[in-house]
Structures are given as C-alpha cells and as structure tokens.
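**Student:** Listed next: structures, encoded as structure tokens.
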Structure I
Amino acid sequence: MQTFSGRVSAAFVVLCLPYVALGAWLARAQGLRSLAAFVASLALLMWLIAFIARTWRRFFLLQFPLLLLSVAFASYTILYNHLPGQAIAYVLVTSSWDEMRGFFGIWQGQKLLLPAAIGGVIYLGLAIRSSPLAISSSRNAPVRWGFLGAVVLMSVYAAQSSAAFIDGIAANPAIGTAMFIAGPIQDVKAEIEGKGVHKVPYGASPAGAEEVHILVVGESARRDSWSVYGYQRATTPVLEKLRGEAIFFTNAVADANLTAYAVPMLLTGMPPNRFELSAVRGSLVDLAKEAGYSTAWLVNQDIAVSQVLGIRADRMINPPALAGMVAGRLPFDETLLPGLQRELERRGKARFIGLHVIGSHWQYDSRYPLAFERFGSPRGMSFMSAFSRQADQRVVDAYDNSVAYTDWFLGQIIEQARNLPVPATVTYFSDHGEDLYTLDGQAGHGTSTYSKHQFDIPAFVWVNSAYRKAHPDKVQALTNNSAKLIRSHNVFYSVADLMGIEWPGASPQQSFASARFVPDPNEPYIAGGNLVTPTH
C-alpha cells in the first residue's frame, strides 16, 4: 500500500473510531473470540472495498455510508448494551413517523444522531481532500499477504466457538444490519400482519346486564406534572373537580418505558419477566368479545401497536391513517370523540370501548390546540430546541399545556359517559412516563436504565352512580387499593374484573378492583428493552 498522507491517516482514524468502540464493547461483553471474528470480518470488508475503489479517495468515499451506519450501530449497541435485535425492531416497526421524529428530538435520539452528523461532516471533508493515489502497488505485496494471513489466523481462533464466531460477525455493522433486517425486522412485520398471533380462547362466561366500560391508554404522562397529584401548576382542573367520583391511584407505575412494550403488557396481563410477543394469545379486546361485549378500538396512534397484538374489535376507528399522511403528524386526540359518542349511543348490549391516544408524546407543542397554550408559549421552540442539554422552560410549558389538553379530553369522555343510564366506568392508564430535562436532567423516555419519571404515571378509574349502586364492593376495593403499587399488567385483570368477566385465568390477586389484590414489588421493569431493577 502507498505511504499514508496526513489526510489519509486522519480519515482512517475517524473511519475506525466506531469500530474501535464496538470492539471494546464486544471484548467486554462477549470475549476475545467474538472480537477476533469481528475484526476478521471487518478487515475482509475493508479489503473488498479497497479492491473495488483502487484509490484512497474513492475508498473513503465508498466507506462514507458505512461510517454513518457504524456510528448509529455502535451508539445503539453501547447505549443499550446489546446488539440491535427484537427490541429495537419492534420499536422501529411499530412507530409512526411522528414518533420517530419525536425520538430524535430527545436526548436519547440525539446520542445516535449527533455523533453521526458531526463525525460524518468531519470524515467527508477529509475523504474529499484525501490522496487520489492508488492503494496498492507491486511493492507492498508482502503487506497484503501478511494482512490476509492475520485474517485467517483470527478466523481460525474465533471459529473454535461457533456462538462466539456468530456474535462477532453480527457485531460488524454492515453484516449485523443485514442480519437485523432479514431476521428481527421481518419477524416483527409478520407479527404485525397477524401471522405471529395464534389466538387461544380464554373460556370466558357470558356477561350479565348491560354495562359500558371505557379504557383510555395514555401516552408519555408523568404523574408529577398532573396537579391532581400535587403539581404546582393547575394542569388538571377538570379531574380535580372529579375527586370522589374518580379514584386516583397514587402509586401507579408503568411496566416499561417504551410504548412497544408497555401497551402489550397492559392489554395482555403479561408481566415484564414473562413478556414475549410470541407468547401473545389474545388481548383484553378478545376477552371482552368472548364475554359477549360489543367492542370498539379507537386509535390516535400508530396502528401497528394494536396490530401486533392481533386486535380485531367489532369496530376499529383509526382517523390518523389519512390525516397523518397529509398533515405530516397525528391529529389532536379529540378526533376520537365523535366515534366514542357513536359507540355510547348503541343500546341493548354490554360495551367495551378502548382508546389509544397520543397524549403528551414529544413534540409536545403539536399535541394541543392554541387555546390550550396556558402556561407559556413554545414560540421559537423548534426541533433543534431539544438538542441543547440546557434548561428550557418552553419545553416544560409545552408539556404542561399538553397535560391540560389531556385533562380536558378526559373530561369530555367522562361527561359523555355520565349521561348513560347503565353502569359505566372510565379507566385511564398511561403507557409510560416522561423525563423533562429542565426538571430531571435528562429528556424523553426509553432509556436503557431506570428513571423514576419515565415509570411513575397517573392513573384513575371513574365510576358513575349506577355502577356504584350495582357494584359497591368493587368501588370499595378500588378505594382501598388506590395507594398500593399498581403496574401495567394489572390493568388487564382489573378492567376485566370491573366488567364482571369470569374465566379460568382470572386472577383477583392481580386486580386492583378486587379486595384480594396483592401488589408485587419484586417484579422487574423493562427499560429500553432490558429487564432492570429500579433504583430509588
């Protein structure tokens, strides 16, 4: 190979930085044989590109897309302490463009985006100005043969353990990404299409009298930003007026800090330590249908989260499908209110209505109409605002405005249900919480470690007077359990209990609507796809 110039050396150093970081992680996490396989595969890939490019300048330019890929690949692997797999595949496939933009607008996303942007600009400048000289010549044949010999020796050493060899190959960003697309991504897509959900009947008994039960699955709601729980700003004045009618849970905690995990656990009852998408055999919607309930599922979210569970309600409403493509973002949650009203007007049959809303997901200022700009204006705040790791009160103001809008929205649901002549309940449970940098020193959700405000969430059950008269025991149990630890997977058993559904798998110990409810403080949590134990 020709003598390195200064620019060639600098470009090569920048090119190798993400690989060095991956190699260090791999040696620590998987061992030296995996590292040897990783280095050998990387060396062969570079050899192939050098053979095609012929000159240093073309070599570095051809490597540019791989550099961007390697930065993202290495950042994710180191940040979450595992190679891209089922966890991130599920998040990617079930996230809307709106949510993806939100992810890159919070600090976790920036940890992936910023290194790629900064390193890419530096590298591209060096690549363009690097030497146009040939990489190889007849004078460096011994170097080429020595290089190939080293690759062979590393491959032989790594191949002594097939598992280590495969792990090392999978850590190569180019090969690992191809494996990721061909494996986990395709598996999750198949699950979303319903191929992965093999439903098994619950064996539920028919429900009794006509009742109406509404479940609202919220989004990114942190309990400490709701004034009904003591927050200094009046973010939830509507709900505060409903004390006594609604039972507010003061220790509700999400099972996961990502929608892609939290919502499936909420709707299936699977706890974190047993959660697997492949184990899904049905959901709360299926259980309600078996019990004779008319079912409706209203979604102002990416529909893929519902599809992955195989949700097939009697009526499915997903207004964002067209509006999202036209406007480039999801509409306000109130778009679901007309559909809810139509469902409530149905008569003669017990009804279960689920709403999965966008709530307070970033970008916060796009989640509410201008009329709800109560705590300050986000004007001047942009996508770039979240790139700064400095306190920005506009972000908190926008988030609090989104909470005020959620408060109004939930009030509208309750007022619609209030007019029903039959027993009715409204259960609200957020999928997970949210960190705000100004208040918490980090932003967003989905980190690989436990963060209190990403898990502590608001939750309540509102019951009308007819339900109180028909089921005083359940209302008393809700009140008695309101200060106990309640988790996402308890919602499945609790809402079924509120609906009076009986089936062989019923578990009163997991229902906060039962006097026999027993909290489980030892159950782990899922943070960024990893099982973790909370630190307080």
Structure II
Amino acid sequence: MTFVWFWTFWHWSRESFRAGRLLRVPLLGIAGHWDEWFRHEVSEDDRHAIEEAGRTERGQREFILWLRHHWAPEACGSHNRWVTRFVLRQLTQVPPFNDWSALAAYRTGYGAPGVRAIVLAEDSSGEPGDVRPMEAVALPLEAGVAAPAVVPEGFQASEAELNTARRAAMSLLGGRGLFVFLALWVAEGRRPYARWVHFALSAGWLGVIGLISFLLLGPEPGESLLPLSVALLILWGALLATSMAVISTHCFRAWREGRLARARLEKSQVRLSMNIGLMLKGGSAGLAFCLNMIAAACRAQVGVPRRSWLWLRFDHALRTTGASWAATGVITADARVQSVVLEPKLRACFEEARIEHVITPRQREAGRRFVERLSRSHAPLRREYAPLVPSAPRLGFAAERRRLKCHAISHAAQSLLAIGGFKSRWQMALNALAGVASLVLLLALPDLRSILLPPPAPDLVAPSSSSPYYLWVSLDTLFPERFLVVLESGFWANRRAEVTRQEGANPSLRAEIRLHRLVRQTTSDEEDGTVWIERRRRFLTREFAPGERVGRYSFSHVSRLGQE
C-alpha cells in the first residue's frame, strides 16, 4: 500500500481516456497525464505520500522495483521489462520525478542499445558524430486503440519509411524474409554442436568420401564389396539423418518463435530513439530501423521460454556487441537492401573508434579493395597510456591501423547472419563435402541396391537366333543391366556379353554373341558349350569382378529355343 497513490493516478488516467477527456492512450501518454493529475487532481494525502517516497534514494529505488514487479504485470498484462523503463524515462521529464537521483540512469535512454544508424548531417563528408546511437523498444497496445505503429524520438522521419522498415522486420520474423534467413543458415551457418560432435561429423563425412573413393579407385574388393556397401549406406544415412534432424528442429523452432515475435510486433508500438534532432531525408537509415525493430520484438518476449537457438544467439550478440555495429541501406518491404551514397558513411565509421563492423548494400564502394584504400587514407589511431615515471625507461609505441569489417549484403537476412556470427567457413566446406558425397550416392543408389538386394534370377525365353553365326540369349527380367551372359565352349571362342533391349522384327531383352571358331579346338562338336548367367556388380563407372552365377544352359538348348 506504500505506492497506492500511483494506482490512484493510473485509474484516473484510464477512466479519463475512456470518457474522452484524454486523447492519448494511458501508457503512451503517461508523462502528460501525470503532469495534469499532479497539478490539478492529486489529493493532499497522495501528495504527501509522493514526497515521502522521493525523500530518500532508498524510497525511490523501492518505487522502481515496485513498478517493475507489481504494477507493470498487473496494469499492462505483460512482463515486458521495457514497459517499466519507458514509463520511468517518461516520468523523468515531469516533477517531482525530474529531481529524483535514482532515476538518473533512465534520463539518458532506455538501456536497449542496438545497431547504429549512419546519418550524415548537412554538408558532412563523414564525421564521427554521423554514426548515431539508436535504441528501440516495443510497447504493448490495447486492442482497438488507434496509435502510430512506429514513433521516432529525437528525430523526424517520414511515416512511409518507418512503416516500410516495420514491414521488412515482420517479413524477417515470420514471412518470406525468415525463409531466406533459414536457407542462408542451412547453407553457410554454424550449428549448435559441441566441439567433439562437430569433429565426429566431420570425420564421418570424410569417411563417406573415403569409402566412395575406395569403391571407385581402390583395388578389387572381392568378398568385401557387400560389407563395404553396407557400411557406406549406414554411415551416410546416419550422418544425413543427424543433419536433417538438427536443421529441421532449429528451423521449426526459429519459425515458431519468429511468428510469436511478429505477432507481438504487430500488436505493439515501436519507439525508435535517436537523439540527433534532425529531419531525415532519404531512406538510407531503413536497414538500421529494421534491425532495431527486430531486436525490440525479440527483447519484448520476456517471460516466454526461449527455445530457438538461432534467435537467442542473435539477441545475445546484439545485446553484447550491438554498439560496435553500424548499418546503412535503403530497405524495401520484402527486406531487400538497395544502394546508397556510401563513401562518406564509411569515412564516418573509420572516424568513430567504437565501430568495428558496418553493414552496407552490395555495391562497388563496399568492396574489400575500396575499403582498404579508404582505411589507408586515414591517420592511424594511437593508444593512450599513463604518464611515464621519470625513473622508468622510456618506451615507444607503434601506431595501430584502424580495422573495420564491411559486410556487403543484398538482403536484410544476411545482416542477421552477420550480427549473430553464424557464418562459418568450416561449416560451408563441410556442407559442400556432404553435398558432393550425397549427390554421388544418390546417383549410385541403384548400383548399391543391386549389390545389397540382388534382383531375382531371370528365366530363359524365346526368341533364339535363326543365324548360325549368332547366339541369342533372351531373358525375362526387369533389370537387364544387372546381368551378363557368358559362353564357355571348346569349339567356339569364349565370350561375355551384356543384356540389352533389342528392337526390330524379334524384340526382346537379350545378349547377342557372335560365334567364332577357336583356333585350337578341344572338341569337334559344334554344339559343345555352356551358357552362364552372371550377376553384374557395378558402382557408377566402375565394373567389379562378376558375381554369382544364377543360370546355366547348354548351347544346344539356347540355340534351338523357340524353333522346335
């Protein structure tokens, strides 16, 4: 009951808004509403209680904690801690809160630093002050309340540009832009593996490549062909199943949490704070607006279990290193990034010592050579050191060249990948290796299936050849390419022939063997000989030694089949 006076004010504000005496929503217009209530409506008892609460810094801090843990969840139905920070910042502008020392930290900002915007002042050629700090918070709106979706604080910008950036942010959270982000992560993003799992998977894919190379280029496997084929398929299947399980799980969680953040963004008012006092012309700050809106939507999910590793990593990276990032680029509603005047903005980033990364559109000035040439044109930065003690030896320190990493993008989803630190060259190489191995195995699956599950033995059928110079071996099978026909004879030259589809007057699946007499015959019988049907074992372009013989027929039987 210590702060019942604030409940009194809050209920007065809500009732006055419902009655039409106040034009702004109670939460968004809280500073003006408090000023009117404190000047004209407050009772003497409440005024005395307010003075008692603000008399000591301890009492002021108790009020702050009470607002965060009791008032905000009950009054706004949300555990969003940025609601409390917004309220406190607004109240610091009106008495008696403008004199409270415990609120000093809330007068400078919301405490939600994000990606900096590069906004050139008029006639500026690139100064450190052109890299503008930005903050963004998302405040819940009641259903049916008419209020701007995006409100700029400390600067002016056209409503169309702000709404375009908001639509791009919603696309990245739960639309086509999100699918672009997930596709980029699948192709080149690091996975949430432990180090030993990462090495195990790498070794597994190298093992797959090794087995494929052995089957294609190694010595004749003989009886080891079957176990090698089984091991290859099991290893490839396990690796592929693991990768697909990880990818599908994290993509689904990112999609689910992104849709939740998008719904919150649609029902919220975003406050973009940038204390520059300028009227922005052009849309080059659109990319920074979009990224900070995404950050605000992610931060607003306080109290909701964070099940998405992707969004959690992005949010953590932005909170810890966001102040070292700057962004420029015109953004479209579908989150594509268009070119801007870039050289003076890069120069401003070089001048601002705290900037280490800058996100730019993909254009000529964002190339590595151009950035390096621009960096050489600036004087190197020097470190500051404590004064030297007279008795100490004099030391000399070399100047350091400023390093600035430029991330050129064509879609805003690439900026999420860069800020979150998802890009991994090792993962890209492993993906390429896995892709090549999988493509080879997909092409070789029919051959491996024939090795593991051989087709049934074929039957001998008509027609037979009517010419005495040819032997036709016609087979009834659905897999003619998996069999060979072998002629062994003491009168005729031994031959091995493939079974192919023959068209014409006598179509069939058959092997045609041209008959040649042996120079050194072991018999004078023209019908001497045996026809064997062998299984054919292949792996892509390599032919292994013949496999099991599944059929045996006499020469006379084959040559007369269908003619009697």
Structure III
Amino acid sequence: MCTDTERGLRLALCAHAERLDAYRQGQLTADDFRRARLSYGLYYQLAHTSYMQRIKLPGGAFTAAQAHEIADIADEYARGRMHVTTRQNVQLHWVDLSKAMEVYSRLHRVGITTRGAAGDAVRNITGCSHAGIWPGELFDVKPYVAATDAHFLLHPLNFNLPHKFKVAFASCPADCARGRINDLGFFARRREGRDGFSVYVAGGLGAQPFLARPLCEFVPAEDTLIIVEALLGWWSRSGERANRKKARLKYLFQRLGAERFAAAVHKEYAAMDAEKGTALRAELTDAVGAFRSSRPRHLPSSRLHNGEPDFARWLRTNVFQQKQAGYYAATILLPMGEISGEQLRGVATLAAEFGSGELRATTDQNLILPWISGARLQKVYRQLDALEIGDAGALAATDVVCCPGADFCSLAVTRSLEVATAIRTHLLAREVRAAEVGVLRIRVSGCPNACGQHHAADIGLAGLSVKGPDGHARPHYLMWLGGRAGEDTAAIGKRLSGRFCEAEVPAAVAALVEYYRCERRANECFGEFVRRIGVARLSEVARSGEDRAGDDGKVASCSR
C-alpha cells in the first residue's frame, strides 16, 4: 500500500524532474537551479568529476537489496566507487547530470530518497550504529531516527530554514552518533521506567567549533517530534538570514546566551505541545509501533571457531557480542571510507546469507554487519578477506577517517584522501606498535569546514594552503589533539602550535602515536593523556617526528 509520504515523495520527485529539465534546456540559471539540486543532495564539484550525489541513510541503516542497488548505480554512473561519510551517507562521484533522475528513480524503487541530503534542511539524521544490539542499552533508538526523518521529508519548514540542521540520536556509551557536535542531540535516558532523552542543542564544527549545550535533562520519548518542531519553528523565525556565515543555530545560541536561548525554546515547546502535541504524539507512536527490526537468518551460536591468527585478531578488534546471546556484529573496515561496487555487492550478499539482510554505515566511515551467528563468523571473515576488506584494527590508529578532499570537492584546499592514505601506510609499516594503543581515532579534513570532524578526533588535521618564500602555495595542515565524543566526555581538541607541511604529517602523527604508547598510564585514554601532558610538550613531540620525515624512505621531506 502506498502511504501519504510515498505519494508525496513521488510528486516531489516529478516536480524536481521538471526543474532539472528546465535547467538543462536553459530555462533556469545555475543560481536558480542550485537550490533545487541541493535539495536532492546533488553537488557541483570539480570540472573533471562532474557532480557528486549524496545518498542519505537515516541512522546509517540500509538493506541488502538497497546495497545491491547502490552498488549497481555506482558501477553504471559513478565509475564503481563510493565514499561512506562521517554522517552515515554514501557519496557517488562523476555523476552526469543527464543521469540524475535515473539515479533517483532507481533509489526510490528500493525505498531510498535523497531528499534532504543537502540544502537548508534537516540533513541525514545520524543514529547509534549499535542501536538495538548493544549490551546494556536502555532502548532501541532506530525507530525514533526513522520517525523523525519521515516527519520532516515533506514538512513545510524544511528547505526554508536559515541553514542546514543536523540531528543525532545516541544510545551507546561510545556515542557513535556523536550527538554533541550536532544542532540537536538526543541521548537515550530512562526515568522511573519511562523511555526518553536528554537533549542538547547548538553544537557544530566548521571554522568555529562548539559542543552542543544541555537543554532538557529529560524529554519523554513520545515528545520527540514536539521538541524538534518547536526548536525548528523558533529558529526559522529567529535565526540569521542576512549573513549566511552566521546562520547556524550555534550562533543564535552565542548571541542570546544559554539562559535566554533555553527560555525561548521551552516557551515554544509548551506552545507546540498545546497546539499540536496530541497529533504529534500519535504520529510518533504509530511510527514507532510500525517499525520492524530485521531478523537473523540463522540460529544463534556462541561457538567461535579457533583458527588462523589473522582471524583471531579480526575477532578481537572488529567484532562485538550483541545483547542477543549467540549473535555478533562485525565492523568492516573501509580505509578512508572508500568501497567499490563489487565489494558492496559482496557485503550485501553476506548480510543476506549470514546476517539479517541489514547493513549499517557508521560515523567512522565503516560498515557494520549485525546478527551473525557465532558459528558463521569465520566464513564471513574469509569472504571479506577475499573481497580485500577483511582488515583487522577497526577504530585503531590505522583506521583513518577523512573527507574526499580536493580530489573531489570544490571547497577543499588539500588532498585529504592522499594524506590520510599516507598516514595509514606509515602506521601500517609500524603495525605492532600502532596496534598496541587500541582505539585511537585519527580524522582528516581537506579544509576548515570539518567534514572529517577533525575537532572531535584524538588526532585531527585540517588542510590549508600556505605560500612559501618562492610565492608558490603548498598544502599544509593544522593539528588538534584530544577531541572526544560522549554526552559527558565530549571535548573539542586542543590545537598544536604551528603548521605541518603535507609531506611531514605522517611522521608527525606516528611520533604522537608512539609517544602515547610509551608514556600513557594504565587505562588512560588519549584525551586524558593530552590534558596531562599538555599541548606544548606534544607540539615538540610532533615536531620531532616531522624533523625525521623521510628517514625511512617512505615519506618525502618537505620543501621549505
């Protein structure tokens, strides 16, 4: 049966097709068409890359059938490559404008819309990639991600906001949804047997990073849509529209201050509750009640095969036991978030054959394959290894996160993919030492816009262009240390002094990783280590690695 939302999306897509045709026939200017194409996640990029198409996956969740279709689309329209982003999207490059409607139609047939993937709208809603399976979680937040996404797809406020608006739902201790760097962050709570959320507002990165601040200690789960509607409606009326650089919610918070901001939102919340509360609660209750989680194909088994050392290491670093006894979730490490059509089809086949037919994209640019019976983990590993995506070390220093950078993005000033690859290669050459430090997140952005979320990384880098004495611009990086996620532990990293030439970055990062390995205290995480040691000393450590760049022949020395 076709729902009202599905009918609305179909009509909206037809209207978008008309705008696209009008632009191609010269009836719309590039500026007029810009807003329309961004509303469906289509970005103009470099001349040689044509357009980039962003595919939104709310909460990172998609099915094996959807993964097969995305892989086929990538092969036919995007040279067979995809990039998993830090906001649980999948991006395709080299898309020809004449093929865009074919892409949208094919995605629509498998239940995916790109509406809201860009533009002044509620962007892809990120969610805990462990939701529904993490031991000790209070409740599954996936239905709330899906319900909030569906509610705003055709909402009259959407696409008319002062700027983009980012929402996250967190439910695990690691805060893999990274709630406090969003405009609106929900953290699962339970009070007196009632499910709900603590609510944080006005976070965001970019050139001026801010952590979201507390707004409500507890909002009942059934009030989720009410609080989002209230905040969006008030921001739409009160936010900056004349100066786009100051149009994000975080700047309105800065202008008003915490007390006035909170008072205004709570007043709006009460008014929204009185006006539409009953209807919004009913809508959410129906959506949550209708939500169906995937089911595993195989019976549970806690019997794990003992085998080759590579499999044993993969089990230690990439697999966790679900709260459902006998089932496991495997993290598929995608170096720099890159995956081919052939690889994604292979993963989709594994999800259908050994899991529950479900995949999850993570904010660390990896994929999670849940609901694997323990007795079948070794088969899954061997097939992933055959696809060349069976690497161990998920979330270790060698699992580097980065944006696509200047190879694909017109805003980027450095080739972040290239430097992230160099960091990974440099650390893999020191694999044993890097592995000893455990989880350590390295994130790279190709410009200050922070798509790589470098401010919230253990080690974060952002690219900039610096003119040398000869007048030629060369890529450099600024470096931040000690950024963290978590409701109570979130922190923006502290910036090291100076700038690092691109060629020096891998050795500088390796020096910091090695210093942490040697000098940390028992159970001391990297953020605590940074606060104890201090930025001044760590700047010296990074420079000591920089000075040795090129000693092993793997990293070229920097042209001064």
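Where a number appears in this text, it was derived from the coordinates with a stated rule and is not lab data. This is a predicted model, so every value here is computed, not measured. Cβ atoms are built from the backbone, for glycine too; each structure is taken alone.
**Student:** With distance in nm of label points 7 Å out along Cα→Cβ at positions 30 and 86 as the yardstick, tell me which of I, II, III scores highest.
**Tutor:** On the way: I: 1.8; II: 0.9; III: 2.8.
Greatest value across I, II, III: structure III.
**Student:** Follow-up. Supply the structure label, taken from I, II, III, corresponding to FRET efficiency 1/(1 + (r/R0)^6) of positions 134 and 310 (r between Cβ atoms, R0 = 25 Å, to 0.05) with the calculated value 0.45. Before the final figure, lay out each step's value.
**Tutor:** Details: I: 0.00; II: 0.65; III: 0.45.
So the calculation was done on III.
**Student:** If Rg/Rh (Cα atoms, Kirkwood Rh) is calculated from each of I, II, III, which structure is the one that comes out at 1.05? Walk me through the numbers on the way to the answer.
**Tutor:** Values: I: 1.05; II: 1.26; III: 0.95.
Value 1.05 for Rg/Rh (Cα atoms, Kirkwood Rh) corresponds to I out of I, II, III.
**Student:** Tell me which of I, II, III gives 1.01 when you compute Rg/Rh (Cα atoms, Kirkwood Rh), for residues 166-205 alone. All intermediate terms of the calculation are to be shown ahead of the outcome.
**Tutor:** Details: I: 1.32; II: 1.24; III: 1.01.
The read-out comes from structure III.
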